[in-house]
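These notes open a run of structures that come right after.
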Structure 1
């Protein structure tokens with residue numbers, strides 16, 4: 001059952017003056033919203049000011065009842081002081097009512113300054129409660145579009161007066177969103193990159209079926225999601241792009257705390273490892289979840305910590321600049337690790353930024369050696385998206401560089417460093433090859449700048465992970 005709520009609230013505020021005429025201000029707010037099984041409550045908050053001294057705060061709460069009626073509680077607080085930003089509370093009042101299905105009612109009351117003066121505000125709230133049956137998707141979609149507004153939806157691109165029948169319900173498409181409806185879920189909108197992903201995987205004909213929520217902001221405030229009736233969701237984050245997660249993998253992810261848990265956001269859609277078997281996995285920012293024949297499978301891994309990656313990079317840097325024989329390297333450290341990278345199909349790896357500091361033996365007595373600070377950002381990549389079957393080449397590529405030099409001879413130092421870096425890092429550094437059909441699922445840069453390879457949890461995955469660990473240890 002859906003309730004379309006139309007409201008008009010009016011505050012007629014009087015700032016009483018001891019000398020001279022009273023000041024008056026009328027503040028009116030109106031709008032439209034929906035209440036249904038997914039959202040049974042809504043709260044509104046309005047502020048009215050008058051005369052430079054009086055402020056009225058109006059709060060209105062709406063709750064949908066099982067019979068379609070709406071419970072309303074309205075409360076007002078009056079503040080009066082030297083300015084309308086005062087915190088001097090001088091009066092409060094409230095009133096409640098019930099509005100039945102398909103009824104209109106007006107609620108009125110007055111809030112007075114009970115502390116000093118004769119300031120007051122007359123509150124008027126007119127509410128219409130139009131109830132739409134779950135089975136009436138035509139009216140439900142129209143009401144949803146009206147509430148969202150044409151600025152959100154754009155123009156309809158299919159007949160809003162005759163919604164298209166789709167698997168499980170009805171649909172009307174708009175320029176900027178689609179609205180789906182079924183008797184079980186009511187009308188739900190889907191838009192943006194989540195809409196694009198949903199349509200790419202087959203829309204309502206996919207196992208996801210129909211949306212059961214609007215696009216919703218995640219609890220961490222950074223991402224968006226739609227849940228679907230087919231035990232699945234599509235999550236979007238600016239550092240991942242839209243990703244489909246469903247079934248038992250989604251259940252495991254949910255148990256760990258969704259996006260705020262140990263795995264972070266999904267960085268791949270759910271991927272089937274073997275089309276002939278019930279074997280699936282999903283890649284996440286901080287791990288991999290595998291589901292094999294109705295049970296979770298723990299992946300085997302090979303890894304280097306951030307500290308070891310830093311030591312490896314220091315070794316590589318010295319090798320790449322060995323032509324600069326009098327170059328002293330004082331320190332190499334990881335200065336930052338980026339977030340994952342947005343991509344529609346498979347999110348990009350985090351990138352690691354290194355800071356190298358040192359000086360150059362100029363040979364000039366009594367003159368300090370010129371010093372340098374180098375910033376190098378490295379992208380760790382696989383030439384193919386791992387899926388358990390394909391063979392992959394793993395590399396580290398220079399993504400960004402900056403050199404700062406200072407002191408006597410800094411120009412010569414800069415020229416030499418620039419030549420050494422551009423020539424030394426011209427080609428990607430090879431980290432290793434992973435053979436096909438080895439159960440290789442993910443190549444990941446971790447939050448500390450370390451790297452981690454994920455393999456199937458079976459015997460083959462364990463063997464290959466061991467070989468990969470030996471390979472990493474020898475770098």
Structure 2
């Protein structure tokens with residue numbers, strides 16, 4: 001199946017290894033237009049466009065419309081969560097060269113958009129993130145940016161070079177769009193470090209990768225492949241891709257086949273769902289996740305195995321079981337040709353981390369079942385001999401995103417406080433040598449389950 005040439009990021013693929021080797025990007029970049037705090041005009045190396053704003057508050061509480069986008073972070077946080085606020089500083093919005101146009105933020109219709117936030121009271125650290133799913137650069141504004149800015153960290157986020165439900169159109173061969181995700185995170189990390197040097201007069205003393213879901217997968221990749229850029233990482237409900245089972249493309253089709261049977265109250269369907277990793281007690285979440293199972297399977301399968309449905313792109317939504325060739329409900333990864341497994345291997349994780357990494361995952365994650373994802377990645381890290389660099393906390397009754405707490409408050413607990421606790425432990429581990437608690441399942445707290453988390 002032919003695809004458009006990825007001219008927009010081919011130069012990045014060529015240049016990035018050399019740039020990372022010396023820790024530099026080209027000494028070119030757009031200057032920030034708009035107010036320049038304290039008379040300083042900042043540059044982001046490699047950026048094609050850049051706009052700066054001096055703000056009284058860099059958090060979602062105080063950001064004006066246009067400098068964040070609530071649509072990007074919709075339903076990622078439980079309602080009534082109280083976030084930090086009142087963090088003054090500079091925000092830089094811009095984009096790196098790219099000819100794809102899936103990101104409509106700012107009306108730019110330009111991909112590889114980024115945001116960099118520089119708090120006035122800086123603690124010397126930097127946190128870099130990509131967005132979960134098919135979202136854009138402001139997706140983490142509540143769940144990560146607000147949290148780390150309040151602690152004094154600078155923050156940078158990318159749209160990872162493509163977004164939306166047709167990201168699979170980006171690239172020449174299977175896996176190209178996903179490979180760009182990794183390159184754009186690394187590109188922004190290098191650039192944001194140089195911005196910090198210019199603005200604060202010194203480089204960050206520590207840099208962390210952080211992310212939820214697909215962005216948790218990006219964290220793992222960065223720690224495996226570009227460890228020289230980071231002091232450590234934290235991944236939250238990260239997805240898993242490996243050449244062999246289990247992986248994302250083996251987890252989702254069984255749910256697509258079995259859920260409709262369960263919804264029709266067919267005998268044995270519930271037991272079949274449990275056997276596929278969807279835990280007993282999480283049933284109230286299944287109906288809301290069925291559309292997510294379907295869309296995620298079709299998007300990622302089209303990116304990695306476009307020939308499966310021939311000329312159709314991303315299959316047929318909700319095709320019934322037994323439809324046959326081209327139906328993602330019937331998708332069987334094991335029977336696909338070697339070239340498909342090769343494409344998946346290209347974007348697969350290995351577990352070979354060389355920097356400290358903390359993983360948190362909810363036991364009621366019914367988008368990415370924990371026994372098929374987090375548990376497996378933890379074994380991969382241990383099997384690679386890097387277990388001393390990994391802490392894995394299974395959060396009892398946590399689910400994929402905290403927005404589902406409002407759907408089923410008696411079933412799930414929000415994980416926001418667990419992310420904050422894990423992040424604090426990561427900082428203490430990498431900065432002061434304080435060893436985090438051993439990996440374990442974190443039980444439900446007594447009383448109020450919406451605040452507080454002890455790992």
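Nothing in this text is a laboratory measurement; each read-out follows from the coordinates by a stated rule. Keep in mind it's a predicted model, so treat the numbers as computed, not measured. Cβ atoms are built from the backbone, for glycine too; each structure is taken alone.
Structure data summary
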| item | result |
| --- | --- |
| Winner on Cα Rg over 2.2 N^0.38 Å, for residues 220-403 alone once structures 1, 2 are ranked, highest first | 1 |
| Structure from which 4, 15, 17, 16, 15, 13, 11, 6, 2, 0 was derived, P(r) over Cα pairs in 10 Å bins from 0, in percent, options 1, 2 | 1 |
| Highest-scoring label, criterion being relative contact order in percent (Cα under 8 Å, 6 or more apart), among 1, 2 | 2 |
| At a computed -9000 (helix-only ellipticity at 222 nm (-39500 (n - 2.57) for each DSSP H run of 4 or more, over all residues; to 500)), which of 1, 2 | 2 |
| Per mean projected area of the Cα convex hull in nm², for residues 348-435 alone, the highest-valued of structures 1, 2 | 1 |
| Among 1, 2, which structure scores highest (criterion: distance in nm of label points 7 Å out along Cα→Cβ at positions 276 and 420) | 1 |
